[in-house]
Structure I
Amino acid sequence: LHRDELHGIHVAVQGLGHVGGYLAEHLAEAGAVLTVADLNDSRLAWAKANLGANVVDVNGIYDVEADVFAPSAMGAILNDDTIPRLKVSAIAGSANNQLAEDRHGSELAERGILYAPDYVINAGGIINISHEGEAYDWDEAMAHCARIHGTLREIFQRATREDRPTNEIADQIAEERIAAAATAGERKLRAVAG
């Protein structure tokens, strides 16, 4: 989107539960234009009254012309039926397993839609848990979570450079990091074992 602020950006939010509702609130506070869909009529009424959101039915959210689609409800919603209907530049949402199949990441890339892989966006939860323990440091955990932005930037840049879908690049980076951590752990064990 090549913008540094959310003011005026149109975001289509699918799902107004705990995370989707929180996202919609923050987007509205930042001046984003919202179109929302949810199965819960009271959540839709809340979003319309409190956030100034436009409301569409759950199936109609895929046809909304917006800058960003934020799936925040169910998984496998990016599929053969929904992808051709999308009229967005980017997808960035909190729902787990948004791609019905890995090949759908390629279809999004072919259509020029930037996909932020869900497990990268959602990494904050597991990162925070990894910091829990006797000496939990909230500031340190949040600083670690802030690095998600850099990881996404790396994914997007590599996807562009290598002409590959972002979900494939995200998987590759995850595998590289796991391998590097395993190697470092083996070295540490050898050093301790002497």
Structure II
Amino acid sequence: MENNYVTMWTAQAQIVLDALERDGIYYVKKSYIDQKYRETAWSFRTAYTFFTENAQRIIPKPEKAESPVWMFKDPRWAKAGEGASTLKLHIPCDQLILFDRRKWTKILSLDYIGDEGECREFEKELERQGIMTSSDVFERPFYPMVKKKIMKSWERLFLDEKIEEEYVQGAAWFLKKEWVCQE
């Protein structure tokens, strides 16, 4: 962290670069999530809704922001696919929410977050109830208490004080053109 800025990396489609060039700022629309993930969009919407509801308690969400822009401390995780570019960002700390990407991956998979022992116990609980995977809890209306327990565990995403640099993921409610480093 230098002068209250953090260097982060993000992969973004050309449409994002065009918006930054044209408007100087870019906000994510929820419709992009549906377009990108299609038949699995429901699980991403579940995770993104959780994130949005909780992250706005850390940094208030602007009205135009429907979902956050994702970024990483380690550039290896910001892989640009076809038609996309990897951007190096110099982003103000007061606009950045940092968290452990391993925990976020569990949320995207609709999994329980806990330490090793807690996860073992939770797996046993699922087994006792005849639940094959934690995502079954979200796909079927039969397990409201288990679903609540999983979602409560997700609050741990925002509790880390020290995260190994390679696992640091970040989110911002928007991107600004001035945050993009020209190299």
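Values quoted throughout were computed directly from the atomic coordinates according to the rules given, and no laboratory measurement underlies them. Predicted model only: the values in this text are computed from it and were never measured. Cβ atoms are built from the backbone, for glycine too; each structure is taken alone.
Comparing FRET efficiency 1/(1 + (r/R0)^6) of positions 111 and 135 (r between Cβ atoms, R0 = 30 Å, to 0.05) across structures I, II, which is largest? Don't skip to the answer; put the middle values down first.
On the way: I: 0.05; II: 1.00.
Evaluating FRET efficiency 1/(1 + (r/R0)^6) of positions 111 and 135 (r between Cβ atoms, R0 = 30 Å, to 0.05) on every structure, the highest lands on II.
Hey, distance in nm of label points 7 Å out along Cα→Cβ at positions 63 and 87 derived from one of I, II reads 2.4; which structure?
Details: I: 1.0; II: 2.4.
The value was obtained from structure II.
Compute relative contact order in percent (Cα under 8 Å, 6 or more apart) for each of I, II and report the one that scores greatest.
On the way: I: 15; II: 37.
Top value of relative contact order in percent (Cα under 8 Å, 6 or more apart) goes to structure II.
Have a look at I, II and say which one yields -11000 for helix-only ellipticity at 222 nm (-39500 (n - 2.57) for each DSSP H run of 4 or more, over all residues; to 500), as calculated.
Details: I: -15500; II: -11000.
This value belongs to structure II.
Suppose distance in nm of label points 7 Å out along Cα→Cβ at positions 55 and 143 works out to 2.6; of I, II, which structure was it derived from?
On the way: I: 4.5; II: 2.6.
It must be structure II, since only it matches.
To which of I, II does the computed value 1.03 (Rg/Rh (Cα atoms, Kirkwood Rh)) belong?
Numbers: I: 1.03; II: 0.99.
Working through the options, I get structure I.
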